[in-house]
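Pasting the structures here.
Every read-out reported here was derived from the displayed coordinates using simple, explicitly stated rules and does not represent laboratory data. What you see is a predicted model, and the numbers here were worked out from it, not measured in a lab. Cβ atoms are built from the backbone, for glycine too; each structure is taken alone.
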Structure P
């Protein structure tokens, strides 16, 4: 593993300060419409394609708040988080930068308000038996969710 640290001048005093190159924290949300549907968004920005709603965690924000905010911004849905599906951190999971995604499951409170927003051009319900190709590692995340639901007997 390469040393991912470097020095930059301090903005205030110009003395060298050690910086570390770390993965960026992100969230993704599996919004579940029983019995077998999930919400996907079509991304406006690179990489384009269908994906789970999600995005980067803002400084000073919890991952839970980020997940609720991103769900609302990208889908128009107010959600209740129902669990933590997992943490996905493969260095190549996002072609732009190394991200570490905390993935939550959620249930929509306002099911009829599904509407694309923010950096989503479309927001749609998909049966998990007929999913489009997904960007990032979202196919793995959705498959993990389906396996989890089957173990619970919720299918």
Structure Q
């Protein structure tokens, strides 16, 4: 079913671009630029950025596995005939998703609670930053595996 695989591939790539590109922008551009703000203003800015970005990440977290599985079954008939690169992408993708779900459920929620209660939010931002850094490494590795694997058979 080449039509399904082509459509799924386009959606898959777009979802990955949104997620990894958003992390790259936040980590490499926005975060260093926040030095112009006073320290108490930085968490408030992140509190407006995160919900908007995380909404898009949730879309990616749904689209990526759905389109990935669609491609695996439409193209290969399942995982048995898929290349090693597909298995590596599958594993890394679920690690990234698990890290994001943890980030959203624990440090992000605690960050929001701390801000709402007038507490200290910086420690929660540190953990969020570390998780994003890990995913920012895993995302391009996963993308490289995808690109390389298609031609390395």
Structure R
């Protein structure tokens, strides 16, 4: 079988940040690395779950919403995938990520989509944990640039 592109990335050299993982036609996949791969410190499941709900809700409510394809956690619990149409520039995608972190840090109230009838694991949420992830990533992303996005 053909090896997928993400397995070609040397995970021993990856740092926290936002990377262009692949471009397929008009779809750009970004890897939002929030933890050092194989570093022994991984994203907490309940926090990841809440972060996903908030990230997806925010990204799909921006002016770019029609071009947001997918938001979801990496199985290794080191970050998230963010898929968008190339109508969103790399700079704009980075801006969305910075604004997403700010949104999550300031979020109060009921987690969107967290009721039993809306969520397949509605008891597994941590708003406090999601905020900690965002607080940790905000300075990284604020100091990131398009030039740093290549693995």
Tell me which of P, Q, R gives 16.0 when you compute mean count of other Cβ atoms within 10 Å over residues 12-19.
R
For structures P, Q, R, calculate mean projected area of the Cα convex hull in nm² and state which one comes out highest.
P
Given a value of 1.14 for Rg/Rh (Cα atoms, Kirkwood Rh), for residues 84-139 alone, point me to the structure among P, Q, R it was derived from.
Q
Given a value of 3.5 for distance in nm of label points 7 Å out along Cα→Cβ at positions 36 and 60, calculated from one of P, Q, R, which structure does it belong to?
R
The value 3.7 for distance in nm of label points 7 Å out along Cα→Cβ at positions 92 and 116, derived from one of P, Q, R, belongs to structure Q
If helix-only ellipticity at 222 nm (-39500 (n - 2.57) for each DSSP H run of 4 or more, over all residues; to 500) computes to -10500, which of P, Q, R did it come from?
R
